[in-house]
Structure P
Amino acid sequence: MWAYESVFYQIYPLGFCGAPFANDGIPQSRILKVIDWADHIRDINCNAVYFSPVFESDSHGYDTRDYTKIDCRLGSNEDFAKVCGELHSRGIKVVLDGVFNHVGRGFWAFQDVLHNRENSRYKDWFHINFGGNSCYNDGFWYEGWEGHYELVKLNLWNNEVIEHIFSCIKGWVKEFDIDGLRLDVAYCLDKEFLKRLRSFTNGLKEDFVLIGELLHGDYSQFVNNDMLHSATNYQCYKGLYSSFNSMNMFEICHSLKNQFGPEPWCQYRGMHLLSFVDNHDVSRIATILTNKNHIPLVYAIMFGMPGIPCIYYGSEWGAEADKKDGDPALRVSFDEPTENELSAYISKLAKIHRESKALCYGDISVPVLTNKQCIIQRRCDDERILIAINAEDQPFTAHFDAGCGMADELITGTQHDFGGGSILPPYSAQIWKMER
C-alpha cells in the first residue's frame, strides 16, 4: 500500500484559498492556487495531499449540497481536475474528504423533503419523524450530527443512499483520478457501510486507501482487512505535545509502547495510523508548545513513531493559531509558502521517513527514557533506526548498549560514535541508522 510509505500534506481548501465562509454562489477558480504550491509540497518531501472538503456546500464544506460538483467558491470540476493532474505529475497522490455521515440542509435530496414532505421520494434518505418539529421549524424532526442540525444525518442503511455515494466516488476517480478517501467522523459510520465501501473501492482502483477520522475507543474495530486501512491517531496526538509542555517523555513513550509494542495487549501493532501534531480542528503546534525550541523535536518524534506522518499546511514553517479564536483562525489563507529553517528540517525528516523501511514498517522499543530525554528504536529485518531526543536546555549523555560502535546520523549526514556514551546536545533530535 503506497500510503504506508508516504508523508501527507493536509490542505483545508476553503480556508487555504481565501473563500468566503458562506456560499455566495459566485464561481471563482480559487482552487488553482494549489498549483502554485505543488513544487513546495514536493520539495518538503510530501507525496500525498489530503484535501478537506472540496464539494459544493452551505458554508464550511462539511455541510454538503452536491457530491458531484466542486464548490463554486473554489472553481469548477475542470479546475480541480487540473490541480489533481499537476499534483500527480509530481508524484503526489490525492486523497479527498469523504463526508458521508451527514449533509447540509442545502443538499438537493433534503431540499426535496422540505418541499414535498411525506411525498418526497427521498424521505427515507434521512432519519425523519413527520410528527415532530426541528429547531428550524420545518414541521418535521430529523436527526442531526451530534446535535448540530445544520448537518443532516444520512440513512446509511438505505441502499439508494449507498449507491448514490458509490456512484459519486466512481465519478471522482474518473474525473480527478483520486487515490483514496479520508472519512469524516468515521466513528459514526455504520460498520456494514464501511465494509461495503472497502469492497467497492478495492475494485475501483488498485491500492485505493481509506483513512478514517477516529478519536477514542478501539481503533481495531474500524482499521482491519474488512474496513479501513488507517485512522487518525488522536490517542497519541495529546501525548506528542504534552510530553514536552510537562517535560515528561514517559507520556508519549508509554502511549507508543501501549499501541505498537510487542506485548499481547498492544492492539495496533502492525497498523499504520495517521500521525499528526495539528490539523484543521486543533490549535497549531507552534501555539500549543510553551517552549518554541521543542517545535523541531515534536516533529522528530512524529516522523519517527509508527504511522503515516501528516503536515498541516503552514505549520511546516511554524505558523501559529489558537482554537479558542474559532475554526476560521485555524484555516487561514497564506499568500505563498514560506521556506525557513523549520521547513528545511521537516523536509529532511520526511525524506528520512520515506526512505526507511524501519520507520515505515518496523517494530518499536524505547531503550532510553527519562523525563526529559528518550531514545526510540525502530527495527525491521535489515535496518535499525534510533531517534534520540533531548528536550532540556543542557547536554545529556545517554549510556546504553546500542549494539554497534558507529552509526550514520541521518539529519546532518555525519557519523555517530557510540563509544563512551552518546552526547545529546540541548534541545536536539538525532536519527541514527545502523544495520540490524
Structure Q
Amino acid sequence: MITRTVSQLAAMVGAQPGRYASDVLVRGVSTDTRTLAPGSLFVPIRGPRFDGHRYVKDALERGAGAALWTAGETGRPDHPAVIEVDDTLAALQRLAKAYRRQLAVKVIGITGSNGKTSTKDMLAALLATTFRTHKTSGNLNNHLGVPLTLLGMEEETEFAVVEMGMSALGEIEALAAVAGPDAAVITGVSEVHLGDLGTRERILQAKLELAQGLRPGGLLAYCGDYPQLDEGVKRIGYRGKTVSYGTQPSNDVHPIHWRSDDNGFAFVLDEPTPVKFASPILGRHQMANALGAVAVARHFGVPDRKIGEGLYNATLSGMRSEIVRVGKCLILNDAYKSNPSSVRAALRTLYDFRKPRRKIAVLGDMAELGEQSEELHRAIGAELDPDRIDLVVTVGASGAYIAEEASRRFPADRVAPCADHEEAIARLSREELDDALLLVKGSRFLRLERIVEALRDGEAGA
C-alpha cells in the first residue's frame, strides 16, 4: 500500500506547497476510524447522513499518521499533519491517480451489467500465476472504492485488476481518469440501472466510457454475445486492439466444444491447436466470464498452462454461484444481486444440474428496473419451466409478479409468494429438503442470504 511522507502526500493531493515539510512516513489510507491502522492517512468523507470531519481528532488520537481536512471547515485540529485541501474526496482521487502513475503497474478496468466481480476474480487468479497481482476487494468499485483499491497496491505490484461500477453517466469516465487503465473489459449490457438511466442505450453509453478512458494502445475486451455491446464498440471506433469473447462463434475467442453442469464447466477454444480449460465453478454464464479472463491473460503473456491452473483454482467472491451444503440439501447461493439477465443465467445453472434432485427456485425482487419493473418481473415468471422446477418461492412485492405469472403454468401448490424472507423460511420449513437443490436469488436490499443462514442453522427443515 502507499507509503509516503507527509510532505509527499501533501504534494500529491495538491495542498499548499512548502506548508507541510514533515518527513514522517505514512502508510495506507482509511476513511473509517473503525478499521484505521496506526500510521495511516485518514480521509474524512462527507455524506448525506454523516461528516467524517467529526472523526479526524479521534483518528489522530488512535494513531493516524496524517489526515486530510477541507479548507474552511470549522473545528480543524491543531496538528501539523492535518493537510488542508479543497475537497477531501477529490483529494483522495488525486492521490490515487498520482500514486498509480508513480508505479510500473498495468491496470485492467472491468465493468459491465453482470459478471464484473466474477470476471475480476478469475482474471486476477490467472494473472497471479505469473505476476504480482492486486485486485479490488469485495465490491469496492465506486468513487471511493476505486481510489482505495489503487492506494492499496504495494510498490512492486505488476498488475491491478480494478472493478468499476456506476449509477449515472460520467461516473465510469471519472473512475477511468483516476485509474488510467491499460486494458478494459466490458462483460455485458443488460437491464441493470434502467431505474437510474432510463434506457439500455444510455446504459451502453455509460459502460463504453471505460473504453474511451483507455491509455493509448490499450486492449479492449468485451463480451460479443451482447449484440448491443458489439454494435456499440464498433460504433465508437476504438483504435487500439479489440478482442470479443463469448460462446457465439462470431467472437474472436469462443469455444468449439463446451459443457456446463453440476461439476462446473469446461471448454475447448476454436483454434488451430485447440486448448481445453476447465473449472469447478458453476454456471455457463461463468464460463463466458472465464473466456474474457482467458483472452486478457493471454494478451499479457500468461502461458496457457498457467491459465489452466489459475482457472481451475480460482475462487469467486461470496454469494455468486456459491455452493452451500446443508446435509443432503444443496444450495446455490446467488443472493448478492439480481436483474433479469442474471436471474436467467442462474436458472440455467439450476437447469444444468444433471442429478435427479428436487429443484426449488427462491426468487426475490429485482431492484433498479424503473418503469419496466413489473413487466420484467412478469417476464421471468412466464419463463419458469414447470418441467424443471418443482417449487417456486418468491420474496417481496415485485417478486409477487413472478409468482402470479408462474401460477399460470404451475399447479397452485408449487408456487408460494412470500412477503419477506421470514415468510419464505417458514414456507421452506414445511418442505422435505433432503436431496433438494435450492437456488436463492434476489437483489441486495432483500438480504436473501438470511434464508441460506436459516437453512444452515436448521431453522427450516433441511
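Quick look at the values:
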quantity	calculated
Entry that produces 4.6 once distance in nm of label points 7 Å out along Cα→Cβ at positions 123 and 315 is calculated, selected from P, Q	P
Mean count of other Cβ atoms within 10 Å over residues 51-58 from the coordinates reads 22.6; which among P, Q	P
Among P, Q, which structure scores highest (criterion: distance in nm of label points 7 Å out along Cα→Cβ at positions 187 and 419)	P
Source structure (of P, Q) for Kirkwood radius over Cα pairs in Å, computed value 22.9	P
Kirkwood radius over Cα pairs in Å, for residues 235-354 alone - highest-scoring structure of P, Q	Q
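Read-outs: derived from the displayed coordinates by stated rules, not from any lab. Everything numeric in this text was worked out from a predicted model, so none of it was measured. Cβ atoms are built from the backbone, for glycine too; each structure is taken alone.
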